Structure I
Amino acid sequence: MRPDYVKSWADFELLPGALDAIVRLGRAGREVIVLTNQSAIAQKLVTREVVDEVHSRLAELVGERGGHIRAFLICPHDRDAGCSCRKPAPGLFIRARDELGVRLAGAVMVGDQTSDVEAAQAAGCDAILIDADGDMQALELGCTCVPTLADAVDKICGD
């Protein structure tokens, strides 16, 4: 996890193998939808336009490799706003269902925070936790735990 917020494309870091893993999901017939908390917007550390630009550039990189990110759904609210869309609340998942027609019972959420897993479970999705250090308690969360996004894609694709 980053010690600070991504406030520009220059701050954005793709982890090794992540781009290829996202492309592989699409090739396996899985849609990729990004659900992300972006409280830096509410804190006025970054604008929505900058967040959208970072997402657009990521989608472009994935597209250049033959993959596709269908949508980016964000929660722009502060941690203490009490909104229904900030993970661990399931609001972003509900939006994916209502706006994009996602069948939540067949969806698999891949995230790197326990709040991601909690939101997925509240929405009725399977969850895979990326835990590179092996220090999160995936068994307590009742989900699969893997060290990398590539490993998560292996699980999803049955490799």
Structure II
Amino acid sequence: MIRLYLIRHAKSSRKNTRLSDFDRPLNKRGKNDLPLMGNRLKRDLIIPNAIVTSPANRACTTAKSIAEKLNFPVSQIIEEPQIYEASASTILNIVNQFNDQNKAYFVFGHNPGFTYLAEKLSGEYFGNIPTLGVVGIEFPFDSWQFVSAETGQCIYYNYPKKEE
């Protein structure tokens, strides 16, 4: 069994219109939501073997904060440029190349690609994964190369405003 956790970046700011989309930082709500979601993942014993993130500022900041909360070494986070503005197919191609020694991956990135991929892999409808939403999908394989449409089962779905 392998597990993929698709994690959308925390809420970002659009205040500084001089910044490119790629460079946008997190806003106050995004920063406040990070400890909450980090604590939920920790409580639910969801710990990655590896973390891959879009290099966009808001995604990297989210990945680093969650990693720190889970005592995952920030220096081991892998930045994957292809995740930024990626389609579901592009993200799936990246997932299919993951190291089979790692059975649980966190991938940090963006919508709409993340929502489409979660729906494609699990066969479930999410509509729109909210900011800092986490979708966990389990696959009955030992190799990431076999991950494909509707081969996974959603085992986790959480986000900051979800009632607990």
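We did not get these values from a lab; they are worked out from the coordinates using the rules stated. It should be emphasised that the depicted structure is a prediction, and the values quoted were computed from it without experimental measurement. Cβ atoms are built from the backbone, for glycine too; each structure is taken alone.
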To which of I, II does the computed value -11500 (helix-only ellipticity at 222 nm (-39500 (n - 2.57) for each DSSP H run of 4 or more, over all residues; to 500)) belong? I
For the read-out distance in nm of label points 7 Å out along Cα→Cβ at positions 106 and 122, a value of 2.6 was computed from one structure; give its label from I, II. I
For FRET efficiency 1/(1 + (r/R0)^6) of positions 50 and 82 (r between Cβ atoms, R0 = 30 Å, to 0.05), which of I, II scores largest? II
Taking distance in nm of label points 7 Å out along Cα→Cβ at positions 98 and 114 as the quantity of interest, name the structure among I, II where it is greatest. I
Winner on Cα Rg over 2.2 N^0.38 Å once structures I, II are ranked, highest first: I
Could you figure out which one of I, II the value 20 for relative contact order in percent (Cα under 8 Å, 6 or more apart) was computed from? I
